[in-house]
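These are the structures, in structure tokens.
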Structure I
Amino acid sequence: MVSMKGEYLGGLRTQVQHLKSGNRVVTDAPPDNNGRGEAFSPTDLACAALSSCMMTLMGIFAEREGIALTGLRSEIVKIMTSNPRKIGEIQIRFVHENLAATPEQKIKLQRAALTCPVALSLGADVKQTVEFKF
């Protein structure tokens, strides 16, 4: 069953729609790849998907454990390689200044993040550097 649909809008811009919610995401090629850079690039979305997936898995664990995870933030760095042009490394730093969790729970939160479906779906040649500050 189709759950999303996409459309090329021209000028190196695309739009994808999540059919159940109707939400739409526009992508634009980055300036260093002939685009305008006025929206997320497809590779930006891949990095954002990794961060979101990790936070979601941490959220599932946090809800089960009664941990208030609201306020968790991520900082994402995408490092591209050339020849072929692709994502070489994704660096993510998760920050939560006042996380009320035991040391064991913090380890389990980290483990949940590192085993999210997006992390497991990325090829071994995409380096994932993840830091946790909580």
Structure II
Amino acid sequence: MQNITNIATLKFAIQGLEAEQADKGQLLKEQFYLTCENLKPVNLLKSSLNEMASSPNLINNILGTVIGLATGYLSRKIVIGSSGNIFRKLIGSVLQFGVTSLVAKHPDDIISLGQNIIQHIFRKKEMNSKQP
């Protein structure tokens, strides 16, 4: 900053600094208001849900987990059946855990295996229908 030698230049510099301070104060107030709005619990929840919904892997992860849980539950029900045998229940629980974790960790492989099985079944039906 240059040296001020007279009163008129001093008053002009003071007015410039006061205007700059007023502008920065207004910007600070606006930023404070925005920060308060963003920190409200409703807005935090909204932004979190929006981020989760826009995540590309979310649907795949949820789908894999749901399929894993369903197949684990079904495999347990198949093994246990209506039996009250404690050994069968233990084996069923272990099988449920194993199948659930396997399917949840490898959903793409399970889906491609299912597609291959379905294609194989349809090919057999087509071959059987073509034979006289």
Structure III
Amino acid sequence: MTMIYKGGCACGAIRYETSSAPIFQNHCQCRDCQQRSGTGHGSYLTFPSRENVHISGREASTWRVTADSGNDKIHAFCPTCGTPVHLTFAAMPELIAIPATSLDDPGQFEPQVVTYAMRAHAWDTMDPALHKFERMPPG
């Protein structure tokens, strides 16, 4: 059975849907994710092809930031409500990451690892069963 991943922003102006399977699911504790989420980490499902993620509704606003890796990330968010809706990577333009909390069913998110654990705060505890990487694991 094919799982459908769908969701969007808080106000419903931007929606996405894909039947592709995520290739990576992680909690990221990098400083950028902390600042953007307003807490100790961001949680993402990364899909192998932007072409297979159908995005509809309003055009997202974007901003670019240099990640801890030194590579640029392009954040897309709803210009109406400000909800992050996806993330792309200059170094790997075919990939697209979706914030787990933007899913209609956030229970579909199944974290595999914690990345950038070197930036973790003591108060942001993670499942001890998840493998922790100091930075992003090698591709």
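I, II, III: which one has Cα extents along the principal axes in Å, for residues 12-83 alone, as calculated, at 30, 29, 21? The correct label is III.
Looking at Kirkwood radius over Cα pairs in Å, point out which structure of I, II, III has the largest value. Could you put the intermediate results ahead of the total?
Working: I: 16.5; II: 22.2; III: 15.2.
When Kirkwood radius over Cα pairs in Å is calculated for I, II, III, structure II comes out on top.
Upon calculation of helix-only ellipticity at 222 nm (-39500 (n - 2.57) for each DSSP H run of 4 or more, over all residues; to 500) from the atomic coordinates, which of the structures I, II, III produces -30000? Traced to structure II.
All of the numbers you see were taken from the coordinates with simple rules; none came from a lab. The structure displayed is predicted, hence computed values, not measured ones.
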